[in-house]
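Below are structures written as structure tokens.
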Structure 1
Amino acid sequence: MEQSYKRLFDNNRKWVEEKLNEDKEYFHRLSEGQKPEFFLIGCSDSRVSPDLITGVQPGEIFIHRNIANLAVHTDLNFLSALQYAVEVLQVKHVVVKGHYYCGGVRAAMSDDHHGLIDNWLVNIRDVMRLHQNELLAISDEEEKFRRLVELNVIEQVNNVKATSVMQKAIRSGNAPYVHGWVYDLNEGLLKDLEVSK
């Protein structure tokens, strides 16, 4: 078996051993259910692991990931996860977390053909169109890239709020707060965009 593949199972056994040494009931408690306070919509990027960068344990954040952390109204996977988080888990916070150096956002900025993903990137190009004047006023390409990452998060927060799931929760008076964050890979720090709704 390929060594890098086998390493994952070796690491798993070490992790289980460490957890059981700390707490013999750890896995039993995990198997009894989850009651996270947070639902996080993040990017699939392998460098951005939500539980690691926030320092939480398994079971504390319910996570949905896709390319460029999009909240698309026609994505049944996203909508199902959101509904489960809001109606079943009754999370208190929904977080859209983007990150600087996002490959999906970078690809959306280019005129290159990327294949099937181009259909997904239309959602980011819509963000570019909505904020065209602001983005055109930024001459530095890296600064523009960073700002588009932020604007994408802000628009996804708006998209979350507009879903039928959230509208129902708002009408019932049990809606979670919705936040927008950006993670800086270069510094390791989270930034709250202060667009909580």
Structure 2
Amino acid sequence: MAKLHFFYSTMNAGKSTALLQSNHNYIESNLKTLLFIPGDVKSKGFIVSRIGLKKKAIVVDKEYNFYKQISNKNNKNISCVFVDEAQFLSKDQVQQLAKVADIKNIPVMCYGIRTDFQGKLFEGSCELLAIADNLNELKTICSECEKKATMVVRLDESGKVILKGDKVLIGGNEIYKSLCRTHFRKLTKLI
């Protein structure tokens, strides 16, 4: 039976790289895959890794119904579904992906960040942590020490930690920094 997998981490852990590598393995075996990325990511329809790997993906919005679309006759013989930036999915969309695994018997691999810059779960991550068959943490190192990074902070233009703002602000190393919980606590005082 197919499973719903959630590969999670902070930024800079290689989530997109791991997704693209797994997808490549399917393609090399002449298997058909579907790749998805939420529309609120500035990707222009591509899954892009920091090391330069890139692959075209289907852009989805909050209204996209994964189960309905994957059940479409044009999507026969799909061997695996990959979703990058899964933290931006809605609870319903995660449940639709679980239905793809359960009813269509297609493995679903979701990759995303667990928490935002305030240490709060994203909606998609929350539901994936609750219902995924397999939880896989991809590890990276705190930018302040050698411990495992589990949190992320947002920075302003001068490099100071920001504690308030929109939950979603797309960016990279210029506005986010991965930290262990100890340094997150020290820099934010949020926990």
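Overview of values
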{"read-out": "Entry that produces 10.8 once mean count of other Cβ atoms within 10 Å over residues 20-27 is calculated, selected from 1, 2", "value": "1"}
{"read-out": "Read-out helix-only ellipticity at 222 nm (-39500 (n - 2.57) for each DSSP H run of 4 or more, over all residues; to 500), computed value -14500, structure in 1, 2", "value": "1"}
{"read-out": "For 9.2 (mean count of other Cβ atoms within 10 Å over residues 4-11, calculated) the corresponding structure among 1, 2", "value": "1"}
{"read-out": "Test item: Cα Rg over 2.2 N^0.38 Å calculated as 1.14, pick one of 1, 2", "value": "1"}
{"read-out": "Structures 1, 2, by Cα Rg over 2.2 N^0.38 Å, for residues 100-163 alone: label with the highest value", "value": "2"}
{"read-out": "Structure responsible for 1.5, with distance in nm of label points 7 Å out along Cα→Cβ at positions 36 and 132 calculated and labels 1, 2 on offer", "value": "2"}
{"read-out": "Comparison of 1, 2 - label where relative contact order in percent (Cα under 8 Å, 6 or more apart) is highest", "value": "2"}
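Here, each number is a calculation from the coordinates, and none is a lab measurement. Keep in mind the model is a prediction, meaning the values are calculated, not measured. Cβ atoms are built from the backbone, for glycine too; each structure is taken alone.
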